[in-house]
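Structures follow.
Please treat every number below as a calculation from the coordinates, not as lab data. Computed from a predicted model, the values in this text were never measured in an experiment. Cβ atoms are built from the backbone, for glycine too; each structure is taken alone.
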Structure 1
Amino acid sequence: MKRRIPTIGLVAALVAVLPQLASGQQSEALSRGYDFERRGNYAGAEAIYLGVLDAHPADLGALLGLERVLVPLNRPMDLVGPLRLALAADSTQGIIYGIAIRTWTSMGQPDSVRLTALKWARQHPDDDAPYREWGAAMLAMQNRAGARQAYTLGRERLGRSDALAAELAQLAVQEQNYREATREWIVAVRDLPGYRGTAVSTLAPAPAAIHPELLASMDAASGPAARGMAVDLRARWGDPLGALQRLMTGLPGGLAGRDELQQFLSVLKSIATRDATRARARVYEALAERAPAAQQPSLRLEAARAYGDGGEPADARRMLSLLARDRSSPAIAAGAAATLVELLVAADSVEAAATQLAAMHDLLDAEESARLTRRVAAGWMARGAFGRADSMVAADSSVDGLALRGRLALVRGDLKGARAALTEAGPFAGTQADATERAAMLALLQPIDEDSLPALGAAFLALARRDTAGAVERFSAVAAQLPPAEGGAELLVYAGRLQATQGQSASAESLFRKAVNKDAPGAAAAAELELGRLYLSLARPRDAIAVLEDLVLNYSGSPLVPQARRLLDVARGAVPET
C-alpha cells in the first residue's frame, strides 16, 4: 500500500523551503555578478544584476553592483529606471536614496538631487543623512551655494543647532572662512571627539593674522573638545611649549589625563622643531608620573632621549640618573647608559660620548657596544674628523659597519667607494629607516657618472651635521651643474623631500617642479608624486589631482603609477573638488 503524503503538509513544506531556495539562488547570482565585475566583464555583471532586480527590485546588493558597473560602461543614466522601481518597491531604505543622489549627480541634475533628498528626508525626518548627501552632491557639482542650502535647511528642519556641524565646517574651510569653520568645528568635536584630528588639520592653514582670534574663540568655549583643539593648533602654529602649558592647566587626573597627554604627544611627533622636541620630553615625563610603576622606566628613558634631542642635556641626565638608581632592572640601566652616549653625540660632545662609552662598557653587551661605537664614529664623521671615525669602524665587519663606511666615503665625495660599500651592505643593515635611506642614496648616486664629487660630499656632510638648509643649498648647486638625466633631476627631488620634511612647502614645491623634466622620466615621476603628496598635505586637492593625473598620463610605465592612483582616490574622495 502506497503511503500518501498529506496535501496540506506538502504545501506547507514547499512554502517553507521555496524562499530559502530563492534566497540561495539570489545570493549565488550576486556572487557570480561580482566575479564578472572583478574580472572586468562589466556587461556580463550588468545582465546578472538586472536579472536579480527583475525579481527583487529593492535588492541593495544588485543595485550597488549595477551602480558600480555602469560607471566604467559610461551609462549612469541606465540606473534611473531600476532606481524608480526600487523606490516604488521599498521607499524606506536610505541606501537606495543615496544611490539615486549619486546617479543624479553623475548626470549633472541638481534639481533631481534636491527632490530625491527631500523625499528621503520625509521618510526619515530625524536623519541628517539626506542633507549630508545632498550637500556632498552639490559640492561634487562645484556648487558651494547649493551645498550650504542643503546643510542649513537640514539644520533648520532637524531642529538641532549642532546638526551637520562638521559639513558646515568643511564648507567654511573651502570658502576660507576660518572663523565660521572654527565655530562649527567646536560644535562638531564636542559631539564627536573623533573629528578633532580633521578639525585641526583643516584649520591649520588659517592665516597667521587670525590665529590669536581663533585660539581665543576656542579658549572661550567650554568643554575639553575646544581646549584640545586649541592645544593642538597652538603647537602646530609654532608654540608647542605654550600649548603644553595650556594642556597642563586643568588636565584631568586618571586615565582621561593620560589619554590627553598621549593625543598631544602624537601631534608633537609630527612637528620637527626643537621646541616641539622639548615639549615632547615634558609630556613623556608627565606620563611617567601618572603611569603604573612597570611603565615608568621606559617613559623616563623616552623623556631622557627627547630632552637630549631638544638640547637640554641637564634634564636628560636628570632622567637618566633616576634610571641608573633603579638597579632592579639591569636592562633599563644599560638603556640609560646607551641613551646618555647618544645624547652626548647629538649635542656634539663627541669626546665626552667616547669617554662615557668606555666607562660604561661593562653594562653593555657586545652588540650594543658595537652599535654605540658606530654612533660615536658617526659623531666624529659629522665633526669632519674622518680619521678618528675610520679608526673606530675599521675592525667592524658587520653590515652596519660596512654601511657606515659607505657614508664616510660619501661625505668625502668618494662616490665610487660609497656605491661599492652601500651596495655590499645591502638592504638589511640597521633599522628600516636606515635601509630606506641607503636605498635612496644608491638611487641618487646611480645616474651620476663621476667617481668623485667633493661638492656632493659637502652637501651630505651638512646633512650629517643637521644643517638641512645648508644641505639643500648645496644639493641644489650640484644639481645645477649636472644634466637632468645624469643626476641633476634626482638631486632636486631629494632636496625637495628634505624641504618638505622641514615644513618648507614653497621651497619644496619649487624644487619638485624643477625636477619635472622629460629627459629624466624616473625623477620626473617621483617629483610629481611628491608634489601630489605635498598638495594634499596643504589641503590643495585640485592641484594634487592635476599633477597626479599628469604623472599617470605621461609616465604610464613608471612603478610609481599605482601609488599615484591611490593618492588620486584620496584627493577626489577626501576633499570635494572646488
Structure 2
Amino acid sequence: MKIRKHLRPAGLIALGVFLGHGAQADTVIDFNFATAPGNNNPIYQNFGGYATNSSDGVTVTGFGTPNIGLTWVGTGDPATRWEFYNDGVWSAGQLNHSIVGSANEIVFTPNNANARAVIKSFNFHPYYVFAKYGEVFTYDVSVLSGTNVLSGPIHTTYLSDGTKNHPVNVNYTGAPGQILKLKMARVASVLGAGEVEGFPGDIAADDITFAQLPTSELAVGPQVVSVSPTDDQSGVAGANYSYFASITNGDTTLVASSIKLKFDGALVSPPPVISSTNDTTNVFYSATTLLPPASTHFYTLTYSDNLGATYTNDTVFTIATYPTLPPSYASPPGSGSHPGFTWRSVLARQDITNSLDSSIARAIAQLNGTLTDPDIGGLLTNAVPNGTNADGSFDIDGVINFNDNFRTVGQHFLGDTLFPGLDLGPYNWFSCEGLLFLDLPAGYYRLGVNSDDGFQLNALPPKGVSGSPIVLGLFDNGRAASDTLCDFLVQTNGVYGFQLIYFESDGDANCEFFSVNLATGDLILVNDLSNTNAIKSFRVVPPRITSIVRSGSNVSISWAYGNPPFQVQFKNNINGPWSNSGSPTSNRTALVPIQPGAGFFRVVGSP
C-alpha cells in the first residue's frame, strides 16, 4: 500500500466557534471523547442517534433527540467516508477522501411518523494553516429528501486556516416523519495565485447541531433496518438493481397489506413479494430491465402501522458507468483454445533510491521498455528473465491470483501463487501485463480486480479491426489490497480480448481477477476450472487476416492470432469446398498466386 497522507502535527491549536448551545433542546455531535476512537476509524452508524443524554462525543442540551436516528454516508467515490479523528488539532469528523465530485452526508431518520428533524448548523474545520500548503476548500451544502432538494445549496469556500471558524447555518425543519439528508458536496474551487485544491484528508466537520419536534419522546413505529440498493449507492449493476428491504416492528406494528413500492415514481409491476418472520417483514422486488449507464433512479417504500400512521423510505442509487463491447471485437463463440492466458512481468532493479511513479503511465512505460532510470539516467532494463514466448511472456494455464511473498495475499481467494517470472520476494517497482480471451455469451457482466497497488483493465479490438482499447476499470495510484469493479455489456456471443495491466510500487503486492455473480454476489476467479460458473479464459483464438495486398502476380496475406503451423486455404465459390494453397507454415504471412475470377481466402491454425 502506498497512500500518501499528510502527517498531523500536534503543535497546531484549534481555534473557532461552537454553535448550537442555546436554551433549546439540542443534540450536538462535538466529537469530544473521554477515550477517543482510533484515528481514521470509520464513524459507526447511528453514532449520535436517538440521543437523550450526553455521551462520549455527543452533548445533549435539554430534551435531546430521542426519536431521530443518524446514518453517516460517503458518496461519489468508494473511498469517501466519515472517520473519527482526535489529536491536538481535531476533535471532529474527518471527511476522508473528500474529493471534488464526492459528498459526505448525514441522514436524519425519525422513528415516529409525527417526529420532525431540525437541522441547525455545523462547522467546517480545515486542518492546516494556508501558509503551509495553500489549501482552498469549497462545498455546496444542501438538505434533501430522496432526490428532492429542500434547502440550499449553501455555497461556502474558504482558505485553510487550522480552525473551525467556518460555520454553516442550515436551520431547516422537516415535515412529520420526513427523512432528511444533510449533504456536504465538494465542488471545484476558484483558485488564485498560490492556491491549490485542499488535500482530500485535510477537512472535517464539527459541532453538528440538530433537534426534534415535538419536544417529547414519541412511540417508536416500524422501521426499515436494511435496504438494498442502499441509499445514495453508486455503481449499481445496470441489469440487477433488485430491491430488498427489511422492516421491524417498534412500539407499533406494521400492517403488511399497506406496503407499496414505487420505482422512479410509478408502482412496480408485478408488486413486491412480502414475507414475514416474527417481528421482521421483508420486501423483495426482482428488477430485470437494463438501465442506461450512469443514470440515477429511486425506490420509494411506503407503509402504515396499526395506528394508521404512514412511513416513507426513499432509496436513491446510480447505475454503474458501463460500456458496450462492439460485436466487431468478437471472435466466433466457442473458438477459444489453450485455456489460460499469457503474462509478462518487468522488474526494475531493486537498489533504486528515487521512487518511481505509482501510476498506469509508469507501468505502460516500464512494459514498453521506455522508462527512465531515476538515479543514473538511461532506460531501465528488466531485472528478471523473460518468459518462453517471443514477446517475453509466460503461458499460464490457471487463474490470476498472485502475490510476491506468500505473506500478504489478496482479500478473497486462497491458493495464491507468485507473479510469473518473479521468485519469492517481496519485490518493488514492477509492472505486468496479462492478455486473455474470454468466452462471453451476450449479457451484462461485472468483473473485479483486487489489487495492491494499481491496475487498468481494457477490452481490446482484434488486430486488423478498427477500434481502440476500451477502459473498463482502473485504479491509478497506490493502495492496500482493495476491489475495483468493472461493468460492461456484451451484445453478441463471442470470444473477446482483454488486457490487464498491473503495477506494484513498494510494500506488499497482490492481484486477483474475478467475476461477480450478480444474482448471488459470489466472487469467482476467472478461469477457475474447478467452478462450473467461472468465465473461461483462453490464450489462443483462430487466425484473423489483417491485410491482403497484391504483390505482382501474387497476393501477400498477413494474419494475427492462431496457433502454428498455419495453412492458407482458397475457394472460388462461397458455397464450395476449401482447398489448401501452398504448404503449412509457421510464419504469419504467405504469398499466394492470384487465381482467375472471384476468390475467398482463410487461414487455419493448429489445435
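Values computed for the structure shown
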item	result
Origin of the value 1.25, where Cα Rg over 2.2 N^0.38 Å was derived from one of 1, 2	1
At a computed 57, 31, 28 (Cα extents along the principal axes in Å, for residues 138-313 alone), which of 1, 2	1
Distance in nm of label points 7 Å out along Cα→Cβ at positions 490 and 538 - structure with the largest value, from 1, 2	1
If relative contact order in percent (Cα under 8 Å, 6 or more apart) is computed and equals 11, the structure in 1, 2	2
Source structure (of 1, 2) for percent of Cα pairs over 24 Å apart, for residues 306-561 alone, computed value 54	1
Which entry (1, 2) yields the derived value 18.9 for mean count of other Cβ atoms within 10 Å over residues 162-169	2
Label whose coordinates, when helix-only ellipticity at 222 nm (-39500 (n - 2.57) for each DSSP H run of 4 or more, over all residues; to 500) is calculated, return -500 (choices 1, 2)	2
FRET efficiency 1/(1 + (r/R0)^6) of positions 98 and 506 (r between Cβ atoms, R0 = 30 Å, to 0.05) derived as 0.15 - corresponding label from 1, 2	1
Ranking 1, 2 by Cα Rg over 2.2 N^0.38 Å, for residues 178-433 alone, the structure that comes out highest	2
